Structures are given as structure tokens and as C-alpha cells.
Structure 1
Amino acid sequence: MSYDVFGVGNALVDIQARITDEILEQLDFSKGIMTLVEESVQQRVLDELSGVPISRCAGGSAANTIIGVADLGGKAAYAGKVGNDKLGDFCLEDMRKMGVEIEVPQAEGQTGTCVVLITEDAQRTMLTHLGVSSTLTPDDIDEEEIEKAKYVYIEGYLFTGEETKAAALKAIELAKANNVKVAFTVSDPFLIGLFREHFWQLIEGPVDLLFCNLEEARSLTGKDDPIDCAQYIHQSAENVALTLGGDGSILMHENEAIPIEGVPTKAIDTTGAGDMYAAGLLYGITNGFSWQEAGHLASHAAAKIVSQMGARLGEPLNPDEIRKSLQ
């Protein structure tokens, strides 16, 4: 079997809850960003949410994108690591149910979790306990699986651990050795402060497609204007996808800036918006869409995600119908 996209990232279970700003203030976490927490802190937060309705699904940034590719009708596979526990069983079963090929070892220890706190302004504050996902190593990356893919998709979050970083770099190395294209997302602005030099080495080297949002692009480049940011990154990266929230996105391809419209929607939960945008774009460019058509699909997919709770498409999107609507 060949894959449109093979993802490498943290394998987590997302636990989502809608809360008030007051509850978030009581929990004392910075709004709108991802924070790595210890197991004891995660358990304290879950205890505080007792009685609040929650939903759960297999997640993690790259996992959301890979699931999105499969949900749109693409062929997708994933490498991550889960625990030999009920959450690990749930994570694997959930991804397979969505059509993702995933054969990973279940390690001793706890499956990682990401508690997503969604406030009334649709902002999501993520508290991540990596669990055994942080034990992903280069030995978990299978060259035979990598060479089946058109694209390998790597999340920047892997760079927070030495072993997971090594796994990401091995996946990139194997992709290049087998003429597989590499897509990379910087994942979060705080990572750029930690790994700016390393990320630029990747952008200037093996990365064929870079995903970032405007805040991340500004941090990478030191520039303010979105077009200036995109063009600056495009000097080093063959392709760039810079998202602008409700204002759409900018694609850079073959020295051309391709503006992609935002799709009007009422945002109630921004969880997974960037992940689903990446899914739409990757599905499109690996299934015969032009870059503009793929961006159009990505914009619709992201708008659909923010109009509902959770990082999964509540109702299926038809990529071909969305493609035709552009013509």
C-alpha cells in the first residue's frame, strides 16, 4: 500500500472541555498556548474539571493532520508511541477506525494526553503530558513505510526531546534518501524561541513545504507584514503555507504568492484549525489538485473545524465538490 502522507509525531489522547475564563484563571495557565505539564499537574486539572462535560479522541498535532488526510479520502499512516494501557488501546483503535495505518509498539507506562481547555472566545489552551510518546526513538521509524509515501509530515513538537528529535531527523533523512518530500510544521511560537537555529537549518535544507501561522512566521523572520514574512521564508523553503486565521492564508510556490480566501464561519473552538488546514493542503497536492485548489480545500476544512467542537470533521467534506466550487 502506498500513502499520500506518512506522519511522525506525538501520539496522544485529546481530552476537550469547554470552560469559562474564570476557571482558566483559577487553573493559572497562560491562555491560548500549549504548556508541557507533569502527570501530577495533568491529574490535578482533570480533577478540577470533574462534572464538566468532556470529549476525547486520538490526537496530537501531526496525528490530527494525518487523521484529517484519511477523513478527506486520502491514504495515510502514522508513527508514534502509546502506552500499554486503556488510553493506548483507545488511541490506536480510534486512529485505525478513521482509516489511518498505524502499527506501533505499546510501551510500558502512561499514554500521553492533551487537555484542551476551550473558552467562550474559541481560544484553546492546551496542557500536554507527553507520557510514553516522549520515548519515540529512531528505531521506531521504518524505512519501508517511509518509502511508500509521497510526503512525510513532521511536527515541531518532537524537538522538545532528544530521542523524539532524533526520530524526526531520521524520518527526514529516510524520506530524502527515498525521494519522498518533507513537510514540516513549526507547531508553536514558543518552540521557535528554543530551536530557531535548528528550524532554519531544516527550512534551508530538507524541508519541501513549511507550515506556520502569522505569529510563528513573524518570530522566524523578525518581519511584520504577512507577505514579507512569506517571501522571506520562501527564499529558503521551496513551498510555504502561512495561515492568517479568519483572513485566509498565503501559499508560496514557484516564486509566486497565492492568496487563499478565508471562509466565513462562526468560530466556537479553534482546536485543530492549523492541523486540519495542513490536512486539506496535503491531501490536495498529493491528489492532483493545483496549489490554489488545495489551498481552497484547506481553507474550507479549517473553517469547518473551528465551527464545531473538537479536531475532527463532524460531517464529511467532499474535496472534489470544493475543488469545483473554485472553478
Structure 2
Amino acid sequence: METMVFRADANPKIGAGHFIRCLALAQAWKDKGNEAVFITSCQNEGLLQRLRDEKFGIHSVSLPGPEDLPKTPKILDAYPNAWVVLDGYLFDEAYSQRIKQTGHHLLIIDDMAHLKHYYADIVVNQNLGAETLHYATEPYTQLLLGTPYIMLRREFLVMKDCECKIPATAKRLLVTLGGSDPENYTLKVIQALKQAHMPGLEITVVVGASSPHADMLNTAIKPPLRLVNNAGNMPELMAQADMAVIAAGTTVWELAFMGCPTISYASNSVHEAIIKALARQNVLQYQGYMDKMEPDALVSAVQELAADRDKRRAFCQAGRNLVDGKGAERILNAITVLS
């Protein structure tokens, strides 16, 4: 049995995306009979319980990002010959170089080639268009770039044969704006959708495990809207939905895999680039930045997509063609070659 150590954080400010895709890779690693360990500053009980349920090891550090550098190499001493996975925008060149100096193999999960140099055995960027970015690396570094390397959790992979139903008019809408949504855009979205005047529209609102506004939303959301906190059945909710409204992040790949037609907002420039690229590929509809969301424009977009069966069918097919669910498997095959 071999060990993989993941260094990733989750909190209301940075969201849960880094944590969740590491969870996906850790599940795939475990399913091959290996051990996974997390070093994290995450304090969210829902996310930590996911690690406990998988029987992953957990080492807590007090702060997100590279402030744990004096502690982490000492933790790694207990896992000689392990692979270390870094996922987070705060881990700089000095951090990755120090991890590499411990003698461990290093894999960095990246989104935007933002570092001046990458001291890693493998760099993974699962985003559309990643192949066009320039990475300054060591001679031995292997680059795994593009959507073939999208990592999905096990609970999605078992749904790969789920039928993609495209009704004449979409009636079931899923709203999910990420694991944290610190600005509570969820409330603004549901207030807008209440004005949609779409008879029979069923709206399910999912609030992530890191949301600081769960109690407020629990009070604000009344039938016929349905609120789901820290959903443990996200694949089923996506399979049941005729369409979705989201803020870009890990969820966008999950919805594409499930074939759920999607209207997506962006929360930062990284997400904007990804979502615009997906819109050009006719995978989803890009609706602009979340902080500039206009209620009337959202309502119009939902009404139009709900009525356009051909467009929803095209989104479904393009998403399923793009994301095949084998990303984690491909990454682990590359690790096997180098180990």
C-alpha cells in the first residue's frame, strides 16, 4: 500500500473547490488499495466528515496556504516515499521547492500557470484551454493539461450511464453557487427567480458545507422552493434537474458530466476564462460576473433556456462529450509510471 498526502484548504473565502477535487483524486487512489492523508486548515465539519467517512488521515494546520511550511515537512517524515499533492493559489515557488527537497514526489494541481516556476514531478491543469498556457518547469516535470484530466468524485462516476432527459419545457431548476458563497449571492438569485412567473417551476437550492449563510437561507427559502444543506446526494439532484444556475467552479464539470444544461456566472478572472471557453464550445451559457448579476437578465435567461429544448439538448451532448469521468484514472496512470 502506497500513500498520497494532499495539502488543500477550504473556507468561506477560498471556497471548497481545491478540497473537493483533491477528494476526487484521493478516492480514486484509495480505490486502488492505497492510503490517502490530508493536511488542511479546513475547519468545516461537513467537509472533514467526508474525509473521516473515507477513512482518510487528517493533519490539521492553523492557517491556509504556505504559513504551515515549518510544520508540513515534519508531517511528511511519517510518510516516506509518498506522493504529495498541492492544490491552492497560495502555495508559491518556495513552498513547492521545499516540499520537493523532502525527497517526496510532488504533484501540483493548477488552474492558471501563475507561478514563475514549477518544482513538481507532475503539473495537472484540468481546464479547457490549459494546453495553450506556458509552464516554466524542471526538465523532469510532466504536464497533464486539459479536460481529459478533469477529476470527479466517485459518486458521480457511478452515474455515468444515467439517461439525460430533455423535456419539451424545463420545469426543475437546480441552483447551487459553490461550497461557500460568502457574499450570499444565493439569496439574490432566489429573490430574482421568485419573479420568474413560470407555472410549475420547481426550484431546488443547494447550500454548500462552507456557507456562512445557511441559517439565513433556511429562513428565507419557503415552499415551493426547496433548500438542501451540504447535499450528500448531489449527483442525484443534478440528474433530477432539467437545468441549473451556478457560479463557476468544480460544479461546472460535474454538471457537464451529468449532461445538465447550465447557466453559469463567474466569480473571478480564472473562472471567467474557463466559462467563456465552455460557452464557445456550446457546453453552457455564460451570464457574466456574479457580483453584477441583474435579476431581470437572469429571469430572462432561465425562461429562454427552459423553453428552448434544442439548446438544452446541445448543452447536454456537448458537456458529456467533453467530460468522460476518466481524469483521475489518467492522472494515477501517470503517477504509476513515475513511481
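Structure notes:
- Label whose coordinates, when mean count of other Cβ atoms within 10 Å over residues 211-218 is calculated, return 16.2 (choices 1, 2): 2
- Identity of the structure behind 27, 23, 20 (criterion: semi-axes √(5λ) of the Cα gyration tensor in Å, calculated), options 1, 2: 1
- Value 5.1, calculated as distance in nm of label points 7 Å out along Cα→Cβ at positions 67 and 171, assigned to which of 1, 2: 2
- When distance in nm of label points 7 Å out along Cα→Cβ at positions 195 and 227 is worked out for each of 1, 2, structure 1 gives the greatest result.
- Mean count of other Cβ atoms within 10 Å over residues 219-226 derived as 15.4 - corresponding label from 1, 2: 1
Every number in this text was worked out from the coordinates using simple rules, so none of it is lab data. Please read these numbers as outputs of a predicted model, since none were measured by experiment. Cβ atoms are built from the backbone, for glycine too; each structure is taken alone.
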